[in-house]
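Each in structure tokens, the structures are laid out below.
All of the numbers you see were taken from the coordinates with simple rules; none came from a lab. What you see is a predicted model, and the numbers here were worked out from it, not measured in a lab. Cβ atoms are built from the backbone, for glycine too; each structure is taken alone.
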Structure 1
Amino acid sequence: MNFLEKYGDLIVKVGINIQPGQTLVISSPIETAEFARMLSIRAYEAGAREVVMRWIDEQSTKIRYDWAVHEVFDEVPEWIQSFFNQYAMKDAAFISISASDPELMKHVDPKRISRQNKAMNLALSTYRSRMMSNKNTWCVISVPTEAWAKKVFPEANTKDAVDQLWEAIYKAVRADWKDPIEAWKDHQKSLNLRTDFLNKNKFKALKYNNSLGTDLSIDLPDGHIWFGGGDEGPQGQVFFANMPTEEVFTMPKKDGANGKLFSSLPLNYNGNLIENFWFEFKEGVVVDFGASAGADALQELLNTDEGAKRLGEVALVPYDSPISNQKILFFNTLFDENASCHFALGKAYPTCIEGGESMTPEELDQAGANDSLIHVDFMIGTEDLQITGIRQDGSEVPVFLNGNFAI
């Protein structure tokens, strides 16, 4: 079995862990159609009831952003709402292939993209809520496209760039191991050691410092839970929402961020690169920010709603990891966030607090969970990052030393 076949098996059997009789929805760029079809065959072989394809054409999306009248970006056709919400209510599993061109939308008016995203997130609220509460299984993976590969490896010709990106992806997801499925079982064990340490300490806060200028304190809500690697689906099946994944994560307290936070890697947000950006927080809210490039796109992101100015996720990733050690900037959050400690602006995962998956929005708010139409990860990890955990009694415990876990 070659690496491509191993990767396909890994996604179906471990990533999405398709169950007999379950429907699978695959969202795929048209450039990755061949791989998506291979996944559909693997899913049928594993017992899927039906595989539904949703094709994405970025070029057509850009044409629409460039030419359509303004009002359409506040609208979402009823058939799109029905597609996602109805399949979600029927307990379908969802695979998304993340492989966008990092530069494609850089000249598009960011207000148009922001308006469309807001309308889409409102229309798909049922779908989004179910995904973030693990009521459906889901998995985000990647496959090289020519435009993406050339951005990552600009000095190589197109074929070599694609080949190099494939090689980097295989390493990142452990598909180049002799037995990738066993490798992921071992990987989960190491993630469990970290989540056990964090959950046993029940830190009330984390303090971040590095040479970029990050000096931030993050309060954690009572009853918060750290997760890493696999999640548990509605029938008890284990799935991995991201492949690759190196993070352990939880929710911060919505009003508990104070200080300054600097990005360590660019953020590719809807085809716009936001570079060298920073935030200043006071009582959980972004009160100031800046960026050397993409500031307009960052402004639109923060203006999505009130919750977009607050943090919804805190994630810890060692600097020494299979992705970070490749020394590649992927310009793709799926990979870059798993090469670096990161936060997310926007909605918190309800599962990250005791009983959160069954809480009402009002109860989650009272528990300290942030709510928003967005959830956007951005990277802050560095080789010299120091993170200190503050216990309930005020005592301090090193969590990260020089970019890696202290444990």
Structure 2
Amino acid sequence: MPRMERFRVVGGARLRGDVHVTGAKNSVLKVMAAALLAEGQTTLTDVPHILDVEIMGELLRRLGCGVDYDPASSTVVVDVPAKLGHQADYDLVRRIRASICVLGPLLARCGEAEVAMPGGDAIGSRPLDFHIAGLAKLGAELDNEHGYIIARAPGGLTGATVWLDFPSVGATENVLMAAVLATGVTVIDNAAREPEIVDLCQMLQQMGAKIDGLSTSTLSIEGVDGLSPTTHAIVPDRIVAGTWAFAAAMTRGDIAVHGARATHLEIALDKLAAAGARVDLLEDGFRVRMDRRPIAVDAVTLPYPGLATDLQPLVMALNSIADGAAMITENIFEGRFVFASELARLGAHVRTDGHHAVIRGVPQLSGAPVRASDIRAGAALTLAGLVSDGVTYVSDIAHVDRGYPGFDGQLRALGADVTREPDPDAALYG
């Protein structure tokens, strides 16, 4: 089992070479759910080979779909029946929070849905209030019973104006997917603007949905009677691309990231340039080079186009070995700072207070056993191990496998000494 393994990371490598980024984890799971909106075969390409895709595929199978996932060709084919099941069980939903995004499509297609309260990474509270309030505006009746969200729309869904108090990605997606088959026009104000939202909108348009306002904070959706299956290429994963950018800067390396869109990472790449890295645009991505110790940089996480919260652990790891001190302000997930205590085990000087963290860089970290609390923390701890003396063991790497295709193999291809091995202490984590 992936959970029973750990990374053994030997410090001292300077990462050099080329990496290729596939489709975004934060998009593929949502567009897989969107396939539920149309009977027939929808084909998704540029699909990353990650554990979450397999889990979402099994969830769709239990709803009655046929799912053919071919990692070798990076393709998923979802064959949606005329009559869908409407219950998403706890044993799968608890493993990935993105599974909540089946709520909107099931409500739109079936008129009812029962979806277990989701699980996912340990990065803080992520309440579903915005999802529930938004779907209720469209006429749905929602209750929470025995750990399930029970949603019904016996008279169908009707377009309405939905104001989101916070530009929640998940709530925007759920309301959007419900609205495309509702009667009338729905307007989502203060909608999330992430590239993954745009990707979902583009797929829905290919299926026949009428959506205006892509890339803006106001989405207007005119409901249609039905949608058709389509073929869609997943948007490149900006978080994986950003991880490789930080890897180059932290290890004083030189990495060319292909298949990425620099426009989706403007603030993160600007931070790396301020830290002393050289960032060059390529025809199909970008290249990051660093030949000195990084300079500490302040950072604030915000909804897109601000700095992504998923990149915050990478910023903290960079600052831990930078020249100077910096402050990081986390405005999205308060639990992100759980990572700070693990980084401190490697010798980082980190002090947290509420949603602020102050990091004073040291010339080098010191290898130690650490544990990944979420996907991005696992990646950041692995990179921190590369700039530590001695050996670092990163446990609970099932988190990393959920978001990074072949992470350890790609690191080895860049010159790192990183191996996957059984974790003798796995029983201690439950």
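What to note about this one:
- Label whose coordinates, when relative contact order in percent (Cα under 8 Å, 6 or more apart) is calculated, return 16 (choices 1, 2): 1
- Taking distance in nm of label points 7 Å out along Cα→Cβ at positions 10 and 394 as the criterion, the top structure among 1, 2 is 1, with the largest value.
- When Rg and Dmax of the Cα atoms in Å is computed across structures 1, 2, the figure 21.4, 64 traces back to 2.
- If distance in nm of label points 7 Å out along Cα→Cβ at positions 290 and 322 is computed and equals 0.9, the structure in 1, 2: 2
- Source structure (of 1, 2) for FRET efficiency 1/(1 + (r/R0)^6) of positions 202 and 346 (r between Cβ atoms, R0 = 30 Å, to 0.05), computed value 0.75: 1
- Structures 1, 2, by FRET efficiency 1/(1 + (r/R0)^6) of positions 82 and 362 (r between Cβ atoms, R0 = 30 Å, to 0.05): label with the highest value: 1
- Which entry (1, 2) yields the derived value 0.10 for FRET efficiency 1/(1 + (r/R0)^6) of positions 138 and 282 (r between Cβ atoms, R0 = 30 Å, to 0.05): 2
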